[in-house]
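What follows is a group of structures, each given as structure tokens.
All of the numbers you see were taken from the coordinates with simple rules; none came from a lab. In this text, all values refer to a predicted model and were calculated from it rather than measured experimentally.
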Structure 1
Amino acid sequence: ELPAVLARLVDHPPFQAELAQFSGVSGRATGHLHLGDDLRDFEVAVEVASMQGKGRYAPMAWDFAVDAGEMTIAPPLVQWRNVRGEYGPHTVKKTAGQVRWPDDVYLDITQLDGVLVAKELEKEDLSYFKEISETLRENLTRVDGRIELRNTAISGKASEPKLWKADADVMVKNLVAETPHLPVPIRIQQGKGHFSNTAITVSEATGSLFGDSFTLGASLTHQAFAALRGNISLQGKVGQEFGQWLKEQQFLSPALFPRLPLRMETLRIDLQEGKTLAKGVLRPEGSLLRPAKADFSVEFTKDDPLKMSARVTSGKEEATISLDFLDNTRETFLFSWKGELSKKTVDQLLEKENLLRGRIAGNFQLYLPQDPNKVAFTGEIEATDLRWYLDGKDDSFIDIQELRLAGVGKDLKVRRLVCALNERESVVVNGMVSRGGSGLALKLDLASPALSRQTLLDLKDTLTRIKDRGASASSSEKPQQEASPWNITGTVVFDVDEFTFDRKTGESASATLVWQELRGEIRIHPQWRLSALINNGRLCCLDTSGEWFSTPELGQNHFSVISACPPPPRFETVLPCLGYPQDLIEGEFSLNGRLEGELDNWKEGHLQIDSH
């Protein structure tokens, strides 16, 4: 009969509307009814000393039962104290609070201790809490386990739930949560924390993911469980399954992905507005006597890294590496290396095999800002047997057999660079790279026992892709006069013992041309346009020289050809060598000529052939 009594006592439409949603109320209570002394306007109050009962509240999924408690009804106020009972599968150990009016129905729960069965919470209609429910639906698909609430307090106008204030101590046990962001559930064996309408803290939480155990702590602020700010701390193991999933997310370059399994001794993630900072210490998992360790930090936005650094130690070896992207773009950066690392240390930490088969040592800094006047190359660095993976592909790489660099102001001296491009082709480079007003200027000498046109074209295409990826979207908005520091121009003087010119795919192998002792100079023009001055090249007993241009705007290709071999060349050997197999013409000859255009598409020229 209590709902009917309250309906008669409380003449307040919002309260009456809420009261109408109760049904099936039954039970018993003992207490006192107090009446005021004005017969024209009774002041009525009810003191309930004990009560038991059950009923249903329409917005809730389950019936409720009250096992014990006290209540005061004194309009415009209803208070309850020491109430305990059940709400469906959930248990209310103790609760106290009040509802008051008449301006608005104001809820003030001052105490609530209880135990929730997590998997049953999905049956609740949370549309009343729109902001919270949308975020929860986006991030959680299923939750199971035990959630205990202590010292819970909730207050606010019933008509404005998004403005409610809330606080609760939370303890969880055997909690399993499924999220669309992970292919497997997160399992929390136990943990405790504190929740409010503005903050979340977690301490002493232990759990597992992909079967790998971890401990978790957090101190975060939130806005309806979104816009998280603050820090998260983690410790634990990353095994093969977890690691494979991380690899698929491409958070790291494949060349820098750590060897699995690994132990994350510490990891702290700091969520800030517009960027995230992560720092920690990792080492190989296992019983190595003196395992390598990497103390790292990363600062990144949603799309790009901003800063990266690592201090790697292993026994007597130690190296500190840092990379700071300037102006939020990959085009400008500060790179530094100090220390020494060997293959043994790198193999412990990185998954990529053969990344380093020798050592890297030095004290070196490369400062490449947008302003060419501030560029600084300082120190020296040396490396042996270093593998550079192109495009992150396992089958696309260059083996740097030896590297020696020295920085002097705006100049980077390439004292020696020895690269194996494949099993047959290699180059040795030395010279200077300088930063000028229009970008990087090269002045290099290149020697090679063997090179092919196709290898050079593939390398050029790969370097162009890497360069284009490095340029951020913001670079297109730079003023025209602001040149990219990666605009490359300059010269490369080459001396190649054997140069192979492969014809187009599908043509016969006999169409392949091979120059012996090809010498000249490659000129790199703006926008990666190229030209080549060929001083001398021996092709099938013919000396060739001339110029080649990658685009007609730079010039017209032209070549001179003269017979050169003693004894004089013969038709039956030279023509097949040039890709024209025949058995009709034979004998010695001499040749002198000039051609304009390109192979298989000569535009103009003359040839003088003498044969006796």
Structure 2
Amino acid sequence: MSKKQKHHTPHPARGPLPRRALVTLQDAAWLSERHEYATAREKLETLNKQFPHHPDILIPLLDVLYDLKDMPTYQNVVEELVDLVPDNPDLLLNLAGSYATNLRPVSALYAFRKFVSLYPNHPRAAEVRRTAADLEAELPKILADVQLTGPDADRAAILHERSLAWMEQGEHKRARRVIDELSNLKPDFIPALNNSSNLYYVEGDLARAAETAQRVLDREPENIQALSNLTRFLCLQGRVADAQALAVKLKAVESERPDAETKQVEALAMLGDDKGILQVFDRAEKRGRLREPLVSPMLFHAAGVAALRLGDEKRAKKLWQRALDLAPTYAISRANLDDLKKPVGERHAPWTFTLAEWVPGKTIRDLIARIQPVAKRGDAALTQATQRFFRDHPEVRGLIPLLLDRGDPAGREFAFHLAMSFDAPEMKTALRDFALSARGPDELRMRASQEASRAGLIPPGMARMYLKGQWREVLLLGMEIHNEPDTAFRPAVQELFEQAYDRLYAGDGAGAEALLRQADALEPNHPSIRHNLAMALEVQGRRAEAEALIRENFARHPDYLFARCLLARLAAQRKQLDEARTLLEPLLTQKRFHFSEFAAYAMAQIDLLLAEGAADSARSWFEMWSSADPEHPQLDSYRARLSPLGRFMRR
């Protein structure tokens, strides 16, 4: 009965739309004719925000939603249209059909009854009477399945179906109002309690959410939704062992509920039980429970995530595409597929839940309110703010390793920055485990490895890490890289130095030389001035003078890192490998580098390792350097040198 109708029935005028709106409607119609439904939807939804409750906008939007198979949103829009255009039988019939499609049978029955009452002579009235009679016959079983009895059972069922619709649309305040009304009518109605527990979580009351789920289980120990809810809530409270124990019972429950497998995999996905998810999915497939309209795209999506986490990318893509075939607007499957288009070392995929499904919005807003005022006050202030946040939200501490392992991009970044800002043993352990895993982008795991190495959780030396889609041996040094000012001059000298640096960066060696000689006269033999003067000579092609000045500078200032590294690079280029090693050896024990110092050190090590033929070790240094300073201008040059073609060209 949800067959699409074209809506040409006249409706009450709500004032003419302006010309620009009419042009947008024409654009949307043209896009729909070209089957570009998603783009047409965007235009119509934007227009609907500008001119709300206008049938001329809502009717084409309804057609596009049907083409996109977004029946929950279709239901909301057609409900609005029925209120706006109450004399349109096609709209009323489509409302009834949408209820039936969305598994809202009692709402569908009442809508079909209304249609027959208002339009007894409609060409489809006989068909509607038969459908209504079928639903009428099923009504006692429908009500019995959800344990609704008494004269108000129909009303309670309709309220329940309405609450489900609002929850699916993310309209949580509306859902809460309906559930509260339903709870007043039927205080012990199990489905309402299950939905209420989910809403408590969304509202940021995790304790009450778990308490309500437990209340259901006290009455129905094998209620699959309550088992799923409580498993998730225990996990979100950081009680992972308790959640895993409950998940054993959840997996063993067999239910004929249409969403039984979906509820199982929701909880298992939060626990990262990939094998368990695929077992549930494969069992459902064998039982023939993956056919529309009984199956949720989430079931296919979670199975795809589990498949990829277990190494089967081909199956993951197929399962995500099946989710999109069921629901073309299913954003999370689309986002995972898009993420797989990135280079393997930049991917976050796969993930099952967004950050909002792990951490309530209220909690995130509280963190932002604490962090923003101190963001520019330095690390100490940021650490204190993070400590206070964790004190007031202890459940988030337990989520950090879970989000690092299986969060979406926002969730993983959220967890990473919190772990980096909070000096606690479990945070360093979470960073170590993340660094040594195959989850998330290489750059993020490299940064985590450096922090874990500094904390002594990864010994300095070679470590096995997953980079660019392969397990590799990577050198980790356990050093701190900072961005504190490394050179201080008197104001007059500082101005000359900065001007010279800008000239040098622009390739104006002569201009930089003139300024640096003035600075050298004001502050003779300063190693930074002398080093940059040598660079200015090099830019002009005066290499012999530049090298002589570098050697003189190093002789005067043997602790000056830039001169030491530059001489090591020159030695490596000339195959004077013992000299290069001797120059770099003292830096192996240095634990703190400025970003610019580390770049100089990394370039010297890469040059030496390439000269020795140790390309894999050179690549490890490059990974450390690029993760520490991803915007350094020399990275592209070294990336090219480390490519297979670049290595071939050096032979």
Structure 3
Amino acid sequence: ATNGETEIGKIATLVQETTDEQTPLQMQLNHLARVITIIVVIICAFMLVFGVLFGGEDYTLFSLFETAVAVAVAAIPEGLVISLTVILAIGMQFILKRKALVRKLVAAETLGSVNVICTDKTGTLTVGDMRVTHVVTGKNTYNASELQVVSRTRNEKYDQVFSLLRAGVLCSDAVLQNPTDDVGSWTFVGDTTEVALVRVAAQVGVQKYELDDVFPRIAEIPFTSDNKFMATLHKQDVDYALYVKGAFDVLLPWATYYIDFNGDKKKLTKKQRAWFEEQMNALTSWGLRVLAIGYKTMTKKTTHITSNDIYDFVLLGLVGMEDPLRDDVVETIGIARAAGIRVIMVTGDYAATAQSIGMQLGLTGGVIDGSELENMSDEQLRDAIGSVSIFARVDPKHKIRIVQALQTQNLVVAMTGDGVNDAPALKAADIGIALGSGTDVAKETADMVILDDRFATIVHAVEEGRGIYENIKKVVLYLLAGSFSEVVMVTGSILAGLPLAALPVQILWVNIIEDGFPAIALAFDKTSRENMSDPPRKKGESLIDAEMRVMVILESVLSNVALFSIFVYFFYKTGDLALTRTIVFVGFAIGSLFFIFSIRSLRRMIWQMNPFSNMYLIGAVLFGWVML
């Protein structure tokens, strides 16, 4: 296969076909821009019509044009674009301090609107340090303490354990780099599951590097999420041996023999199959990952193997592995739940294993495994997904369906992934989150990379994202309140038959210099932990809520009553229009510099805030005073 027919090519095609949706902030800003544009057009048209019909000779074409420009300049918050850019950039730095790297600017804010986090289990919810805790042979089960006994003796009654572990490490790619060092300083490279096998084997004296020298590998079938097993072919003295490890439910139907209590190769009867299934169910109910391990003697000499060569293999037994939960993960899931964020665990483990771990995490909703998901239509998945907390035996290709099913319910979805196959789902999600230990393809596709692989880092990033959105709302409120006040002042001047209370250049100065720098300084306001007690905002929710509209109108009315009174008083008393406009200009500037302190928190009164907690804002306000 070449180009698009290769597995990588298919993934690349799927990534390209997955469209990028607008973020909630982009939709809100587009809506705000449309509203402002409509308002400007309506007011300008009204002014032109009013001037032509009722203005008389005092309203020349030039004066009408000057009025229209003044209205447009007043209505447009010129400092908004640069302020939002700075807020997002500074927010990215705050998130980076929490061990998360945001790769796309707008994603920094989108984090704050996440409703659902679909997270991998291994290495994110768990420590990522897999350890073998149980070994099952033909008639015995050994727990961790019993395996320590095996490591201290070479008694022949443990031969089945040694045979199973030898097969497991030969059929693994993980490597112990310093086998001659003390156990406490051992360093491993490879997949966590295989590292667990190589580690426990080394602890009982079965060293992979020694076996590789004696039984060199000739061929292999690598593990994939589709086949769910790995097989290797090794040269022996006079023949070849095939070793296989993988999912129990995949390999058991291919097994024909097993090794009994006496070490003899026996036919795998229905009763013995049931016994192995019973052991497997017990291990998964304890939250363990389970691998089946076996071998087959190959009489023909070959340098190539297929899945057909595995049939009629000898089942040596099972290995149960545990990956401990991270210390803070239960508390973090509780914080997410209190913030109205739903957590869904997406794992390749068996349903029983996943459900056992889910109970420990407090994820008590329904469980859907990969085979059920395969048989579900998109509509059935949409109906069922509302009550699901765990997806088990999931392949990367299933993840994109999970994301899309959640998005049809108008939810903002974050999805984690670390493999090449995860790339389409990461792109489809509103926030694609790659693990720091993941592949470069996943990182390049993702919106954010969690550098320490911890689930808590995702929740911390969401918290910072909410803080970013809160700062954006404050900036929008601050700038729109000023712009609305200026529009009312200019419009009021025209309707009252008076000259413009402020010239366009004066309005621009207030908007860019006096308002611009304080607005940018709001980016440095720290995130409040209180925002994690609120539910996520709804997709499509207006950036300016009812409370903000009241504040904009109230600030505009109060400031205009004062400033318009001053304008009328000084204009008629002095007759000096330039002086009067200067007084109004200074009044606008001073009012905005004081107003910014009242909107620093949308939750607390101004006297409940520490005015010196943001020294950048103090500096910006002082700069504004100097520039007057």
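Descriptive notes on the structure:
- If helix-only ellipticity at 222 nm (-39500 (n - 2.57) for each DSSP H run of 4 or more, over all residues; to 500) is computed and equals -3000, the structure in 1, 2, 3: 1
- Top of 1, 2, 3 by Rg/Rh (Cα atoms, Kirkwood Rh), largest first: 1
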